[in-house]
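Each structure below is given as structure tokens.
Nothing in this text is a laboratory measurement; each read-out follows from the coordinates by a stated rule. Computed from a prediction, not measured in an experiment: that's the story for all the values here. Cβ atoms are built from the backbone, for glycine too; each structure is taken alone.
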Structure I
Amino acid sequence: MNKGRVEAFTDAVVAIILTIMVLEFKTPEEPTFSALAADWSYLIAYLISFLFIGVAWYNHHYMFSLTKRVTKGIYWANNLWILVMAMLPVSTAWAGRFIDRSQPELFYFLIFTLWQLAYALLSYVIVAANRTDQPKVATKIRHMSVYRMNTRWWFWVIWMAVMGTIHFWPPICLVFTLIELIVMAIYTPNDSDQLF
């Protein structure tokens, strides 16, 4: 399968998702900063989700730059990842509107978790497709921070603690998401900006 076509399709969907998210941010009814500040919770959720997509796209681009071919498994795992990411505008809008309520934050956390699992599957399938012919590629992907995080037991223990805490302090969902994304953004592979 043509790798460039899959990358172009993914980039187009990601661009549409970003556009839809910003359209959820409503123009204030009055020409004052206080009217703009009334939507502070959505602005925070939007900024976190924007970072979410930016970090995801960067890591996705890195993996696809390394892989030499796209198999059917990679294609369908990529589509699953895009499908889950397409739910981000809805979850961002709801979580941003009701930042202090547990159910919207749980929904956002669920979408983030499904995205994490879909990304882990995509990473695993790319590693498996390259393991025999391109072992260096498989090793590089396995050393990515996002790949290692998904395979660590302590990450999922923290995840369960956050899931339980959302009922008592809903904003922890966005705080946890932000911290994880910052870690993934900082700890990108050393050669990620040298591939081209």
Structure II
Amino acid sequence: MTTKLTNILNAIDRMNEQDPNTTIVDSIAQPKELLYGHYMSECLAKHWPDAGEYLQIAARAQHIKRWHLKRTAFSEGRQGYLTWRKALGMFHAQTTKELMIEYDYSDLEAEATASIIRKEHLKTNHQSQTLEDVACLVFLQHYFNEFAAKHSEEKIIRILQRTWKKMSEQGRKIALSLNLPSHLANLVEKALNEDS
């Protein structure tokens, strides 16, 4: 890893350390988006070890300063949720772009990374698709259990089916290889069987 890449990843971490929301891991409270960024980087490094520099930055910055755009600032319902998610993607991309320029990346390099974070040309851009796969895998591995405990089986099945459609064949193979608790693995199997 180059010094330049290390510096930008550390800068992203410093921003995410400011997250007022925390996640408890091994009885220790950690800033939520700092932890998420590290989960993203770990997943990318494990399954896509040859990932390029821009994709590595995009993975770490996927949720940079996410707490700044609150869900409650947008209307209720699915349309409000989708508008919020779209706004978040633009915000994360722009924040990362500005930070990269501050750390001596060119405007072209920063925009290339921002494009990945915005997940442009998802099914035809390998880097955007990989970022989507990593996000889906991180959800399944680290956040699915908590999500499943809060929602009805019907909603969980629907979310899993939507998630599956967004993933590449490689991402799906990795997902099926995850060692999920049996109750979660059963939900995945049910979602896929209902969708087939």
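Match the computed value 18.8 of mean count of other Cβ atoms within 10 Å over residues 47-54 to one of the structures I, II, and report its label. Only one of I, II returns 18.8 for mean count of other Cβ atoms within 10 Å over residues 47-54, namely I. If you work out distance in nm of label points 7 Å out along Cα→Cβ at positions 7 and 159 for I, II, which one comes out largest? If we compare distance in nm of label points 7 Å out along Cα→Cβ at positions 7 and 159 over I, II, the biggest value is for II. For the structures shown (I, II), mean count of other Cβ atoms within 10 Å over residues 111-118 is largest in II. Each of structures I, II was scored by mean count of other Cβ atoms within 10 Å over residues 87-94; the highest score is held by I. Comparing relative contact order in percent (Cα under 8 Å, 6 or more apart) across structures I, II, the highest value is found for I.
Thinking of I, II, which structure, once log10 I(q)/I(0) by the Debye sum over Cα atoms at q = 0.19, 0.22 Å⁻¹, for residues 79-142 alone is computed, gives back -0.70, -0.81?
Details: I: -0.70, -0.81; II: -0.80, -0.97.
Attributed to the structure labelled I.
One of I, II was used to calculate FRET efficiency 1/(1 + (r/R0)^6) of positions 39 and 183 (r between Cβ atoms, R0 = 25 Å, to 0.05), giving 0.35; which? It traces back to I. Which structure, out of I, II, was helix-only ellipticity at 222 nm (-39500 (n - 2.57) for each DSSP H run of 4 or more, over all residues; to 500) calculated from, if the result is -24500? Computing helix-only ellipticity at 222 nm (-39500 (n - 2.57) for each DSSP H run of 4 or more, over all residues; to 500) on every structure in I, II gives -24500 only for I.
If Cα Rg over 2.2 N^0.38 Å, for residues 55-102 alone is calculated from each of I, II, which structure is the one that comes out at 1.56? Derived from the structure labelled I.
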